Structure I
Amino acid sequence: MDGVGGVCAVQRAGKTPVEVAEAGWEVASHGWRWFDYAGMPEDEEREHMRLAIAAIEQACGSRPVGWYTGRVSDNTRRLVVEEGGFLYDSDDYSDELPFWVEVAGRQHLVIPYTLDVNDMKFLIPNGFATGDDFYAYLVDTFEQLYEEGGRMMNVGLHCRIVGRPGRARALDRFLAHVRSREGVWVTTRAEIARHWRTL
């Protein structure tokens with residue numbers, strides 16, 4: 001669960017974040033506010049990270065284990081590692097598979113994010129117009145990866161976008177399709193990170 005407006009959306013969501021966390025959904029941080037961090041001073045970005053973590057912990061009862069800013073600076077990944085407590089970050093779009101990088105002398109896991117298989121395309125011109133558009137694209141992507149022998153398929157979901165009734169139904173249909181196939185693991189990024197650390 002991440003808020004398009006950053007953590008401020010979690011703070012305004014009432015009891016929903018706790019319910020989401022208790023249901024087993026992973027709550028990852030999307031940053032404090034929807035800022036472009038490229039030109040922000042390092043100390044200010046560090047403080048925003050601290051505020052985001054504290055707000056999620058207060059709203060959900062536990063701190064986030066994943067981080068995705070989406071509008072990074074040259075310092076973001078190092079600050080994530082410096083803060084500690086994260087299993088991964090997703091500030092990368094280069095592949096479907098996780099990979100390790102060295103940051104400040106430490107190994108750090110990156111689980112790439114996706115912009116094409118993402119419900120935010122309901123909000124942009126020439127994106128998904130209907131639930132059927134979303135469903136068809138998800139199925140086509142899944143089937144291609146499945147035929148290639150299986151790769152990780154990231155699906156970017158935001159509760160305030162895919163949670164709309166017609167969109168939620170499309171997601172339910174997609175999950176039924178995926179679960180009808182053998183050898184498929186539907187899980188969270190946190191579980192992927194925990195698995196990847198055992199390899």
Structure II
Amino acid sequence: MAATAQGPQGQPPFKGWVGLHTNYPGTQLEFAVSALSSDKHISLVTLGIGSNDVLLLLSQCGTDPNPTACVNTQLPGVLQTYAANLTRILTEIRAAPYQGQLMLVGYYAPSADLIPIAQALNATMLAVGAQFHTTYADGFTAFQTAAARYGGDVCKAGLLIHLSPTTCDIHPSPAGRDLLAATVLAAASGVKIH
């Protein structure tokens with residue numbers, strides 16, 4: 001049996017670990033392209049990728065004597081690879097041919113120190129997405145705005161899953177999930193959330 005790569009937080013691959021609503025052979029991209037090619041009633045596709053690439057970088061640099069310098073040195077390469085991967089995915093989706101609304105969901109920063117990285121990831125997402133007539137759901141601004149009265153702390157604002165009364169996981173809580181969903185729905189209808 002071939003070894004499978006672990007996720008950025010040491011978890012096994014999502015497909016086998018958590019399971020899927022729809023089981024399919026092959027890759028997620030192959031399944032998505034097949035579904036979009038055969039079902040002409042799909043009017044909205046949302047896509048958010050890239051954060052795991054950044055989490056892997058943060059994990060790798062975490063053992064470096066100067067983690068900040070390590071991240072700053074290696075982040076441009078990660079963003080370049082991310083841009084290439086996103087370009088490939090969007091090219092294949094548009095070639096399906098899928099002409100419906102294709103929405104990129106921007107990343108929030110789970111902590112203040114990750115704000116510049118989230119902004120860099122989102123800027124790359126926007127630059128690539130512009131070539132494919134995508135819509136952008138600004139998850140970053142939605143989270144920052146909702147956390148403003150908590151000093152910008154998205155954990156204190158209740159937008160992330162709490163691990164303890166004062167610490168959070170990086171994943172959205174039900175409130176964070178609902179905020180992202182509202183941001184997607186607003187972007188889909190052309191409304192800006194402030």
Structure III
Amino acid sequence: MASVEVHTLDGEVTGSVDLPEEIFGVEPSRDAIYYVVKAYLANQRQGNAAAKTRAEVDLTKHKVYRQKGTGRARVGTAASPIRVGGGVAHGPRPRHFLERVPKKVKRLAIRSAFSFKAAEGEVKVLENFSLEAPKTKRMAGMAQAIKMEDRKVLLLMAKADPVVFKSCRNLPKLSVLPISQVSAYDVIHADTVIFTQGALTRAQALWGAA
């Protein structure tokens with residue numbers, strides 16, 4: 001069982017904590033991560049791209065010129081796809097990109113992602129903390145104190161904290177999520193994942209059981 005140091009917001013080490021093997025020590029499944037990340041990105045797509053067909057463009061339905069006697073090839077209406085301003089043939093239509101992933105695959109993917117980060121030494125733990133008011137400088141100081149200011153950091157909280165979120169929203173490399181909303185994509189996308197002690201306990205309740 002891997003053990004990591006517990007830091008304060010000022011970077012001081014106050015102890016250590018063991019990372020649960022069932023979350024941070026599993027054999028990572030690259031396939032599970034791939035399917036979850038692929039579905040996550042697909043589900044971000046709006047699918048509202050559309051082009052008008054020849055039946056939808058607002059143009060006259062009459063022929064551009066008479067069919068015979070001009071010496072030219074026959075032509076259809078102004079809405080024909082081969083004419084400038086006409087409808088689009090085989091253009092994009094509104095569609096759904098929704099992909100569903102089984103719960104067991106999601107569970108394996110998040111465990112695999114955490115295990116990858118733990119194996120790389122990119123899992124950190126912070127003491128539980130709270131801020132009375134938004135303080136961007138305080139959170140920037142935390143990243144600097146634990147030498148994470150130049151890395152993409154994902155901070156996981158036990159629950160949503162609007163004050164902490166506001167404190168981090170102007171820090172481009174520091175993102176905050178409640179542990180219940182994290183996905184394998186969020187974990188893989190970050191260089192380092194930081195848990196508060198409460199988030200680590202909550203993670204064990206969410207994914208620790210077999």
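Side notes on the structure shown:
- Ranked by FRET efficiency 1/(1 + (r/R0)^6) of positions 69 and 157 (r between Cβ atoms, R0 = 30 Å, to 0.05), structures I, II, III are topped by I, which has the highest value.
- Structure (I, II, III) behind the derived value 28, 10, 6 of semi-axes √(5λ) of the Cα gyration tensor in Å, for residues 85-124 alone: II
- Entry that produces 10.5, 32 once Rg and Dmax of the Cα atoms in Å, for residues 29-76 alone is calculated, selected from I, II, III: I
- Test item: distance in nm of label points 7 Å out along Cα→Cβ at positions 37 and 165 calculated as 3.9, pick one of I, II, III: I
- With helix-only ellipticity at 222 nm (-39500 (n - 2.57) for each DSSP H run of 4 or more, over all residues; to 500) derived as -15500, matching label from I, II, III: II
- When Kirkwood radius over Cα pairs in Å is computed for each of I, II, III, the one that comes out at 17.7 is I.
Since every read-out is calculated from the coordinates, none of them should be taken as a lab result. Predicted, not measured: the structure shown is a model, and the values here were computed from it. Cβ atoms are built from the backbone, for glycine too; each structure is taken alone.
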